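Right after this note come the structures.
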Structure P
Amino acid sequence: MKTFVLPGTSLVVPAIVTGVMRIQEKTDAEVRALYEASLAAGINFFDHAAVYGSEMHGCERRFAEALKLSASDRDAITLQTKVGIVREDGPYFDFSYDEIISSVDASLAALDTDRIDVLLLHRPDALVEPEEVAKAFDELSAAGKVLHFGVSNHSPAQIELLTKYVSQPLVANQLQLSITHADLITQGMAINMGALDQSVDRTIGTLDYCRLHDITIQAWSPFQAGFFNGPFLGSPDYPELNAVIDRLAAAYDVPPEAIATAWITRHPARMQVVLGTTTPERVTAAAKGADVVLTKVEWYELYRAAGHIVP
C-alpha cells in the first residue's frame, strides 16, 4: 500500500481510506471482517462522521462496540470523523462552538477513544462564524482531544475565511471525485474554451488551491457515476469506459475497482481515496489500485472514455 506523510501532520497515511458510513446495521462479525480486510490491504485509516448511521454517532458507536480495540490496536490506526451536520429539527449545518465541542465529546464517547486524529468540518455552514470555529479548535487541540483539523466539501474562499481565524493548519478537504464525476480535474483542462460546458469552473479552482496550500484531497464516492446515481463500474451507461477499465485490469492483473482507484491515486496531488463499501472483498480489490501506476497514455485514455474532452 502506497503511503505518505499527511502534510501538516506527522501521520503516515495510506492512499486508501475505509469509510464506515454504512456499518450501523452490520453484525460484530461483519464489522470485524471489514476492519481486518482493511488492515490486510494496508489500510489503517478509518473515516467516520457524527451523522453516519440511523442515529447520531451510530456508526462510531457500532465501530467501537464491534471491535473493542486495545490501546495498542487504537495506536496503530488513524481515526477521522466529521462534525457539523445536525439531524434534530433539520437536517441543517452548525459550526457553532457549542455544537463542535458537544459533537466531538459525543464522538470520543461513541468511539471509546481519548482522541480524534483528524476532525473535519462537514458540508459548509452558511451561517458559520469563524471565530467560534477557532475557539472550538483551540480548546480541542489544547485538551488533546483532536490532533489535526480539516474540512469536507469546502471551496477555496470558504477555507480562506476559516484560516483567517483558525490557528491550526487545515490538512484535508474531502471532496467527491471519480473518473466520471471529475469536475475538480476536467474543468481546468478546458479553460478558455467558452463553447464547452466543461470549461465552466464550478469548482472554483479547488484542486489547485489545495495543492498550493498542502491540503490533501480525500476523494469520496470513487466509483459513483455522479451525485449518488449509481456506480459506473459495469454500468451499461458507460460501455466505452468499462471496456478500457476491463482491458487495463487484465493487463495489470487487478480487479476493475483497482483501475478506478488507480486513476485517482495516479494524480500528482497525492490524494486519498475514501471507500464507502462494506464488502471486504471490494476493499481488497480497490486497495490494489494504490500500487498500480497508470501511464499518462492510460490515464488520459480513461479520461476520454469517460466522456471528458481533451481540447
Structure Q
Amino acid sequence: MHILLTGGTGLIGRALCAHWTEQGHRLTVWSREPSKVAHLCGADVRGVARLEELGEEPLDAVINLAGAPIADKPWSSKRKALLWSSRIGLTEQLLSWLQGRTQRPAVLLSGSAVGWYGNGGERELNEGMLAVTDDFAAQLCGAWEETALRAEELGIRVVLIRTGLVLSPDGGMLKRLLLPFRLGLGGRIGDGRQWMPWIHIADQIGLMDFLLQQGDARGPYNACAPMPARNAEFSKALGQALSRPTLLPAPAFVLRAALGEMSELLLGGQRAVPARLLEAGFSFRFTHLDVALVDLLGHQ
C-alpha cells in the first residue's frame, strides 16, 4: 500500500511511519523540510516538498495530520491565524491536488481532536453528540473536519480522528511534564476536576491502522482510552509513576493571567469515550492510566 502522510514528522506521524514501514507499506511524507524526513521517519520513507512531485503515482491512502502545535504558545491573533492556516489551509491544498488527480486514494484519515466538543464539563461525550461549547479550539477542529469531509465529494472515504492527550515520552504534553514532575514541582491544574481523555501512543497507532483497513469506517472516531481521568487523578498517577510528590497545584487565575484564552485548554476538558471504536471491535491494549504510565516511563 502506498500511503501519503502530512504531519509525518510529528509525534504520531513518526510512530505511524515506523509501524507501517515494518508492515512493508510504501510511505511518502509531504514536508516543508523533505531532506529531514528520512532521518526522522526512517530511511525508507520518501520526503517531498511539493505534492506535484508524486505525479500520477498510484496512491492508496492519505493520512492528514499536519498542523502547528496548539498548546505551544498563547493564542495571539497571529498565532490563531497560523493554527488555522496550518490545518484548514493545508487541507484545502491537499483537496485541490486530489481533485486534479486521475487516480485517487480510497481513504483519507484526517486529524482532529476531542477539543471539537469544547469544554464538556461532566457530560460523557461520544461521537453522536453535538459540540458543547464554541471556543476557539472547537471552531478550529470543526472547520478542519468540515474541510476534510469535502473529500467525500471526490469519492474518497473520510475518517476523522478526534485525538485526546497522546501519552509518549518522546513528545507531546507528557514529555513537557516530565521535568517539573521529576523535580517534585508537579500537581493538579486548577481544581483538578476537569476530564483528560488520554491514549497510549501504541493504541493511537493501533486504532489508526485499524480504521485504515476497515472499509466501512467513516466519520468521527474518538481516539482516547475507554477510561478518561480527571486532571487530579492524572497528576497523582504521573507522580506515582515517577516516585515523586505532586503537591504544587497550578492555580487557575495564574494560568489565565499567563496564557489568556489558551488557558481553557488546561482548565476545561472532555469526558470523551471511544464508543464507535469499541462498537467496531477495536481492542485497546491500555485502558488504565496507571498501567499506561508505568509502561511508558518504567524504563526511565
Structure R
Amino acid sequence: MTYSTHAYEPDPRNESILIDINGTLFPRHEAKISVFDSGFVLGDGVWEGLRVHPGADGKGVIAFLDRHLKRLWEGVKTLDFEMGLTKEALKKRLYDCLDANDAHDGVHIRLMVSRGVKSTPYQDPRATIGGPTIVIVPEFKRPLAETAIKGKRLFTVHVRRGYPDVQDQKLNSHSKLNCIMACIQATKAGADEALMLDPHGFVATCNSTHFFIVKDGELWTSTGDYCLGGITRGVVLEIARANGIGAREKNFSLHDVYGAEEAFVTGTFAGVTPVVEIDGRKISDGRGPAVETLQKLYKERLAAEATGGRR
C-alpha cells in the first residue's frame, strides 16, 4: 500500500471488475496484453487518470473528460500514431465500461493507450503491426479520508525534471522512470512523495502530483515549463482566480518553499492535498485555511461537472 496522495481504501469489488481491452470486456484476472505490446516492451504510449462522480441521475460522470481527451490526443499526435477511433467513440467505450461494472461513485479510471503490438521487441515504430492497444481499468478507489486533513511529507530529490529535448515533461507517456526514481529516493528518505526541481534549480513539480505554496496570501506554482499540463492544477488556478485568490505561475526556489505559509499538491485522484513537511522543515500542522477553502471550491466545481451529466 502506498502512503502517497494515491493511498486508498481497499474495496473487495475490485477483485471482480471488468477491464476493457480494445472494446472487449475481460474479468480482472483474465485481462492480458501481448508481451510484444509497445507499452510493455518500451513504454511507448500515453495514459490518463480519470475520476468518476455520480451525476444527477445517479450515473457516473467522468470529470473534465474533454480536457483529458484533448491531452491524450495531443500525446498520441506527438508519438505519431493514430488512435483508430474518434473521441466520441472512446467516450462511449469509457461509459459502457463503467455501466458494465455498475461503477458510478468513488471510481478511478486508468486509461492507457500504447502504439500497439510489434512484430519483434524492437524500438522502431515501423515494427508495429495493427492498431493501438487501448485499455480501460475502472477501480473503486476512494482516497484515504485522513489524506485531505493530515497532509503529506515531501522530500526534494536529486532527480530533475529535464529539458524537453531529452524527454518532454509535458508528454504523459508510459515512460515514467525519472518519476519512479524520484519516488524511490523520497521513500528511502521516509517521505510520502518527491519534490522535483527543474534543470535551473527552481521548483518544478512532484513525482505524481503538482505542487503549490501559499506565499503572502497568494498561490504560487511553477511556470509549468517542466511538468505535465495538469488538469486539476489548471482547474485550481481557475477557481482561485474566479474567487479573488491571487494565483501566480512563476519560478521560485526552495528558500521560498521553506518559508511558505501553506503548501499543497493537486491531482486527479485526491484533488487538493495539504503538505505539512518538506525536507524535514515543518510547513503547517495540517490543513490550513487556504487549503480548506480550495478543497471546498474544488468539490463545488466537481459537483457542477457531475450535475452537467455525461457529455
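Just a few scattered comments:
- Identity of the structure behind 1.21 (criterion: Cα Rg over 2.2 N^0.38 Å, for residues 201-280 alone, calculated), options P, Q, R: P
- Distance in nm of label points 7 Å out along Cα→Cβ at positions 57 and 257 derived as 3.1 - corresponding label from P, Q, R: P
- Per mean count of other Cβ atoms within 10 Å over residues 41-48, the highest-valued of structures P, Q, R: P
Every number in this text was worked out from the coordinates using simple rules, so none of it is lab data. The shown structure was predicted, so the numbers you read here are calculated from the model rather than taken from an experiment. Cβ atoms are built from the backbone, for glycine too; each structure is taken alone.
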